[in-house]
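In what follows, structures are represented as structure tokens.
Quick note: the coordinates plus some simple rules give every number you see, no bench work behind them. The structure displayed is predicted, hence computed values, not measured ones. Cβ atoms are built from the backbone, for glycine too; each structure is taken alone.
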Structure 1
């Protein structure tokens, strides 16, 4: 057989497998998203619906602990872990348990998203398909990646970004090109399924693109820097909350109860920090003013919800955190809407280490003309955040700077970053020059007696005593 014959057969095989996965994942995602929509509509009729959080969070903890422990957390993280550690094998019970736990959490006002559950549901369905077809370990891993892409594409209506997210999120600095075609097919199929079934996506008005000038590119760079640091705050807040809560409260149910009570207090102070936050996200993207403390309150609410036992995703809160940050930054330049759109994707790029998927998502959501500015902001934020991620199971595949030494092939949470200043690098030259200046400044020059005599025009004559 020729090379082209083998490649053609492989392409047909994965086109069919990915289409089947996209159909199954799209249908499962639609059922989940529609049920979630109805539950939120029902609970939002009550003005103080978030008072149910001290009951809802322990309930989700109990459901997950007793029925499907793999459903813990924000969804995508557990799928990444399953791909790296178990060749993509996922317990089928994860699908209904994750869906129910997320509906309970969000209906009560928990600050989580819906993309993580959709990705985990899609991956669970894909794993089941792989088992029924008796696929090999490598093929199962690839088809589960298709499930991630299908779930992501279905929930946001971005099939290309969904495909790229699935192949980019597993490793920091490496793309799985062999999974790119099936991920794209699965993402497009899942999106078409949910679209034909009548799923409604949040409305988004394409912002007016910034003019292609040097000044506007500098503004995009500023968005990248700010959103990179905001993403860093989110990552560290979640890590700190996880460690402190588990140290202070050992029992899972008690921790969920305390977290629910804390969210009730936050709900009375900043109601917009709870729930999905779609209305606040639309407000930011339309260029309307948002509360100054909204990004930080959303970070706090999301950290408490997820680390105290709530079930849900992390990307939707990242969207609101980034869009509100960009909206506030855009107030300085007189263009809130465009900066909100840039901030939304730049924060995702940094928090998830997915600059390519985030850049493409900007064009799918807001039009192609924003692509250049989005790419600049996403790459800058991706570099600024360093070797950190909201997905601790991501595997490190490269260092973001030649002056940093990171261990390759380990998960990002266990990695220790070492700074190495090379003598021939710009940093090394600047550091050496700075040391020389410091030594000259900190060590005042003292003259020896010989130098003093040489400098004196009339050296003193010695006198002899008689």
Structure 2
């Protein structure tokens, strides 16, 4: 069991590192090779499509993972899920295509229609990925998930080297990479998953799946809007240039959450099985939370220490200094995101979907209201602060809904680790001006403060070994 968990974590981490590295390559080529206005238009289109296809999933994807982890027949679920994505995806794109006749000379809509072809292929590939996730076939999932970013990154680099980087060639590369990933998912799944791929209409089963996912559907609708509402609002209400600046900072922030992305897919099937055990000690999860908070605050610390000199250096001064306050506010969200994901996974494994839906409704309203209030005046910093407030509110709500006495004080590691990072970063910048010394001093001081506040203990390695067992 210990070896399997570590192997799954390693494979998932490698897949995410590959995806994030090539994704960063894509982002870097686009941000430096295009003017801010064109870069902003592409990010606006990607934000709209990401929200749309997340909504079209209706929460079925996460429910499929949970069902398969609980022992439901994978072939039957795959059949239902494939029908779902085919029906909803085709209907969505037909509506999108009809809309072209209402916006025939709109550049943003033309880009939306073309890139939408590729994203539709990615949407069609999700059933294979989610079934592999539920079966804990993370090696197969890794192979299925990396091809699009690799193709797009290499294609864009070649275009940049030959000075052929423009909106038309970029769109072709995006579509090609997404189509290749869709084909790779079909081929790899059929050869390695040992699950029959059949599409059969089963009205009863499909209706039951939709009814069970109904609370999760509401969550998906809200989280999809929440995930990119600030991008879309800035793009339409401020300017494409400000969206380019904000999306750059937000993308780097997303990449910085790589450890969370590596851990999150493992927790749903793992927690689902843990809560089926009668002898599992919930108190052991406190250590996992503390470790996550240490990692989250540490990454936020490094992000702020390195930001301006590194980003301005690699983007010729386009996105570093201008985003320094935005990235600081966003980095404060990181410990809250880790804790929220941890608590959400526990509640999802327990089947508390209505409570989760309520939490996302509250979070969404907070984010949207403060986006509307702050973005017109504070622009990108206002969007970042609205996101921070929504994360804090969600954390407070989740903690109040906790029914385990052993997890009552989960907020303490979040506070202590965040304070340690803030003190370490501020002191290092006051004492030194050289970037190397600033980073070294901030890391050493952070570790010392963690020992002082009891967030790192010598006995942790024994408890960690017990947790993995």
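I have -28500 for helix-only ellipticity at 222 nm (-39500 (n - 2.57) for each DSSP H run of 4 or more, over all residues; to 500), calculated from one of the structures 1, 2. Which structure is it? The partial results should precede the final answer.
Working: 1: -22000; 2: -28500.
Value -28500 for helix-only ellipticity at 222 nm (-39500 (n - 2.57) for each DSSP H run of 4 or more, over all residues; to 500) corresponds to 2 out of 1, 2.
A value of 33, 31, 21 for semi-axes √(5λ) of the Cα gyration tensor in Å, calculated from one of 1, 2, originates in structure 2. Which of 1, 2 yields 3.0 for distance in nm of label points 7 Å out along Cα→Cβ at positions 248 and 440, as computed? This figure was derived from 2.
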